[in-house]
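Nothing in this text is a laboratory measurement; each read-out follows from the coordinates by a stated rule. As the structure is a prediction and not an experimental result, all values here were calculated from the model. Cβ atoms are built from the backbone, for glycine too; each structure is taken alone.
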Structure 1
Amino acid sequence: MLTVGAVFTNLIRHPGRTLVGRWHWKSAIASSLIRANIFLAANWSAGPKAAAGAMLAEFVYRFLAAGFYGALTQSFRSAEPPWAALLSVSLLLPGVSHSVELLIHWLRGTPNLRVSILASVCFTAITTVFNWYAMRRGVLLVGEGQRSFWDDLRRVPGLLTDMVRDAVRFTRRLPLRNAL
């Protein structure tokens, strides 16, 4: 059994092998394309030139960084207990990625910075949980166990349905539900 602590230990001892050697090209492609468009839309009111600049900055940053964040998420896919693994990627990944993202866009003067970052954080909240969920089920992997990107994309709608169903089942089992 791989514990969350063991994953963190491996990340600290072997960051190059864990994050660089397992750079997640599927996350890099998907995240950079989607987030670039989020920044384009969030900054369109500042004019096409400003929006295009924000879009380009986000695309370059996310293409480079999302590969590392995808590798990080994949590192936790088999960690036990699952709730601790999910909590780790849900806090660690957004904390690091959005701090760097905020700095990049603040330095370059992205006009609608608050809206841009808020939209990006909301997107991260959803996609980090979904990516971890999918990776635990053998989808969106790179390296060992990898399938084609197109095969992964075909499985996404079913996984989204499964994730929502599992979330509803989980919340029904919470003790707080009966206390209200």
Structure 2
Amino acid sequence: MEQFLKERGVTVVTLDRDPRDMCVSAIFHMHKFGKGLIEGSWFRDLTLDEQLELTLTGTDWYNSVYYIYRAFKGWRTSRMGHTVNFAYLLGPWGSGGTESQQLTQLRKLAQVLQAEKSDKELIDIFYKVYATGYTFHQGKVGMWKRYFTEKYEEIFKDLMRGIEHESDDL
């Protein structure tokens, strides 16, 4: 895949986000739009706890945060990949990092996009679009802490332990 995209001049930007926050976000996305990681009215009829467990572990290969995280982790080490830290990108508004960390992530994006912008322009652009996207929920880091019980934290740890020891081949 890496060679295929490279031959076509594609630049890959990977958003490095806490998979636990991805789970919570996926559930709220499904509630808001009726579609997403796991689709169907049957999913909305489950309890939040049941939804959380399915979002973590999935029902088949394509609809769990585990499989998504696993499938895309190789881009972090790719020479053509550019990783942006989601928490730092959100900066102080998203409780994810400092203004300095946020600016570092914005500079990375500008460099990848070959957009010459001053630091002030980058910050202004960010705050102009922050919270305006179709899929935007709250834009806060650590939302998972409100929903993950000890049970889900253990499921998460078991899933991620397996990923850590896998190859990063794309």
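A few notes on this one:
- For helix-only ellipticity at 222 nm (-39500 (n - 2.57) for each DSSP H run of 4 or more, over all residues; to 500) computed as -26500, the structure of 1, 2 it came from: 1
- With Rg/Rh (Cα atoms, Kirkwood Rh) derived as 0.98, matching label from 1, 2: 2
- Among 1, 2, which structure scores highest (criterion: FRET efficiency 1/(1 + (r/R0)^6) of positions 31 and 95 (r between Cβ atoms, R0 = 25 Å, to 0.05)): 1
- Structure (1, 2) behind the derived value 4.3 of distance in nm of label points 7 Å out along Cα→Cβ at positions 87 and 111: 1
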